[in-house]
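Rule-based calculations on the coordinates, nothing more; no lab input. Since the model is a prediction, treat every value here as computed from it, not as a measurement. Cβ atoms are built from the backbone, for glycine too; each structure is taken alone.
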Structure P
Amino acid sequence: MKIAVIGLGSIARKAYLPVLTQRADLELVFCTRNAKVLNLLAKQYRISETCTHYQSLPTMGIDAVMIHSATNSHYEIAQFFLNIGLPVFVDKPLSDRYSQCETLYELAAKKNQPLFMGFNRRYLPLLNQHLSKKSDLLALRWEKHRHNLAGEPRAFIFDDFIHALDSINVEGNTSPEDLSIHCQKTDSDLARLDIQWQSGKTLYQASMNRLAGKTREVIQADYLNASFRFDSFTSGAQWKDNEEQVLSLPDWTPMLKSKGFHDMIDHWMNVVQEGQQTSELTQRNLNTHLICEAICTHV
């Protein structure tokens, strides 16, 4: 399978290329406007086909594209490849405007092509092994904090907070009217955001403090007489019957495996081969962006 990788910035270099280039079933084409970076990475990973303009890719026999460019370019690039009938992967967010997300998914449906979102936290092996969507889930809280990084509200929400938000939006049908939203600002910058909602008996909470003392991520889940806490993606604890059990991934688990990138790319490859993704996945992708837009309006 021949896959074009568009955008070779930090996230592509540290998270995607180390996984994609290890797969024997893939032939990769690199695309970025930065010729120096393009030549360097093509040499490093022994990639023979490259280009500096994404419009050149359709002539190179590709089967699908993965978009890792800046957020403000996602809409234009995704629209281009959906229009010519190719499966598209976009690293979150799809766009920082919900109306554009709707337009792209309408186009994907019209062209009968999958539009896949890169939410790696959906695929964390340690959490997926121990947490479930069982009916006795009482509360799920996801905290993703950063140090000294207050920022413009829309970029804060769509480019960063979306991680924590999507991770608790497991049902993918949350109504903006059900949100309880609290924020703190420094001048025009957004410094902290906390949201919650309740669905049935389950309470969902997401929190991001970008003036925290340390960059960290904490996940807590409560079930009937059982609780879990993860301070990283590699270890955590379970409390049940008044006893504590330490949870961890097997020794030598690759870092990018622990962060969900291996399983996410496996899922993406299956979607490309099948030529479609489930309606539930599409609905969750859209709903997460809809909630982000509602939060932006509130903030």
Structure Q
Amino acid sequence: MEIVQENKKYSFYPKISALIDLPAQQRGIHMSRTSETIEEVINEVIFKPTPTIELVGDRIVRKLLERHPYTSKAEVKLEGKIVVQVRENNTRNIQKTYNISSFVKANRKGTGEIDYTYFIGASAVGMTVCPCAKEMSQEYAAEIIKTRKDINVSKEDLEKLINILPFSSHNQRSIGTITVQIKDLSNHKIDVLDIIDVIEESMSGRIQSVLKRPEEAELVRSAHLKPLFSEDVIREMAKNFIFRDFPNLEDNFEIKFTIESLESIHLHNVYAELQSTIGALKEKLKVKN
């Protein structure tokens, strides 16, 4: 399906999951109504593209409630890859893929009123550099210089050099994910590409699809000047998301940050997460509404 906005367009290839709550007195749901609903909405989107993936989930869940009048709850999740045109290093346009997801929960109350809750999320891959290994490399270099009789460097200059030079460390690809709650699809608009940008800027370095030798050298240098533990990346994502000042997000909205580091020198991977609310993060960061 195509997602078309004012100045951008991207293709989305989702896996769609739907859940219907079944009353105790009923043996089973009307399965065909569910598959027909999903197919109908997909066909609509093919002929009339939508500006956000949240609207696709919203259309499906509303039609599910219409065709399953016995249910009090329905949930729809879309998850898959988007293909977008991006500009790398201000020199070339390329296609990149990112994983995104959208989740909507509908709860029909006894009065017949329906409450809708939406979540939008995105994942992106970045480069992280281990601060601990870098510190050990710095300590080793300092000891080597101190023991060399043919090198005379003051303690003050040695500290400056140690902090300026990009000393070696092990690095890895890390997958960051942000999932945030929204309520009103008309007012709480969040572009998944902005979420992806927050994730990528929170890493030690931005991974690129094509690197010439000078670009590779610059990426390695800059990333090693910004070493981050997985927990640090979580903190950076939270800070950068709040300071991005997405419009109309209410303080009680839930948000979740995760990272999985694909370790290069360990047999295990590293995982970290933070679950909070927009208001709690603003309080931690002392951000005024």
Structure R
Amino acid sequence: MERLVFTKMHGLGNDYLFIDARSGYPTENLAELSRQMSHRHLGAGADGIILILSSNISDFKMRIFNADGSEAETCGNGIRCFAKYVYEHGLTKKTEFTIETLAGPNRVKLHTKDGKVDRVRSNMGKPNFERSKIPMLGSPIDKPVLEEPIDVDGETVKITAVNIGNPHAVIFVPDATKAPVSQLGPKIENHPLFPQRTNVEFVSIVDKSNIVMRIWERGSGITMASGSGSCASALASMITNRTDKRVNVHLVYGILTIEWAEDGCVYQEGPAEEVYTGYWLQALP
């Protein structure tokens, strides 16, 4: 029986199954493979799978498939886990390198201790706030979407939209830990205003340097953390003058630090953990 090797990793609870596919894809049906492997009861259980690939333009290339089989442009937590994997598994000796994603190149910088990666800082690129770049329908197409009221099944919700390689709709609430994530999240993800669907973040402000975030992730549902979602939440807080340009985003299992730097790029920094390596014994789709 063919055995597919995978490694489970997580960034603050946002978990993915990593597959070294530098020598070839395990199957042509990667969407179905992700659905099967990611299933919390019938599979290994994850928010998706991430493929480690060779790149012609960067040090490595990553492809990300959500738990529902859809392919994502980028993944902040996945980037950090990817960087830790390739370094600790001996695929590179560099502590600074670039990873190719559908959203563009992502440069990472590793902080190591005793030969292990304990933190990763990654450049998520320059954000877009224009409606057409989210993308989000409506007008004006070249202006930011700042706390714009939208109708969600008869309920009015104010959203601030950000694209940081993928689309995000941020909602400010009094207490993110009590937000109706599972109720509103899927409705906004699939709202007709978002032709490519959207991630949905619920954010409460602690002070100028700290926010609390909970997320409904496009294609995966409720996840414990999101790197790009943390970036989007911080950026939405910054452009609405709620916080400074460096923010700690408090998630279920820890903190990500987000900085909107002078070069216009957004940097995220946080931990990544390897959990276990296993064999997938079911027939490949």
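Comparing Kirkwood radius over Cα pairs in Å, for residues 167-246 alone across P, Q, R, which structure shows the greatest value?
Numbers: P: 14.9; Q: 14.3; R: 12.5.
With respect to Kirkwood radius over Cα pairs in Å, for residues 167-246 alone, the highest-scoring structure among P, Q, R is P.
Kindly point out which one of P, Q, R the value -9000 was derived from, the read-out being helix-only ellipticity at 222 nm (-39500 (n - 2.57) for each DSSP H run of 4 or more, over all residues; to 500). If you can, show how the numbers build up before the last one.
Numbers: P: -9000; Q: -11500; R: -4500.
Traced to structure P.
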Matching task: 14.0 is the computed value of mean count of other Cβ atoms within 10 Å over residues 55-62. Pick the structure from P, Q, R. P
Can you say which of P, Q, R returns -0.38, -0.56, -1.10 when log10 I(q)/I(0) by the Debye sum over Cα atoms at q = 0.12, 0.15, 0.29 Å⁻¹, for residues 215-270 alone is computed? P
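P, Q, R: which one has Cα extents along the principal axes in Å, for residues 39-190 alone, as calculated, at 85, 40, 24? Mind showing how you got there, number by number?
Details: P: 51, 41, 34; Q: 85, 40, 24; R: 53, 41, 29.
Going through each structure in turn, the value belongs to Q.
Quick one: semi-axes √(5λ) of the Cα gyration tensor in Å came out at 32, 22, 19 when computed from one of P, Q, R, so which one is it?
Values: P: 32, 22, 19; Q: 47, 20, 17; R: 30, 22, 17.
Considering all the candidates, the number was obtained from P.
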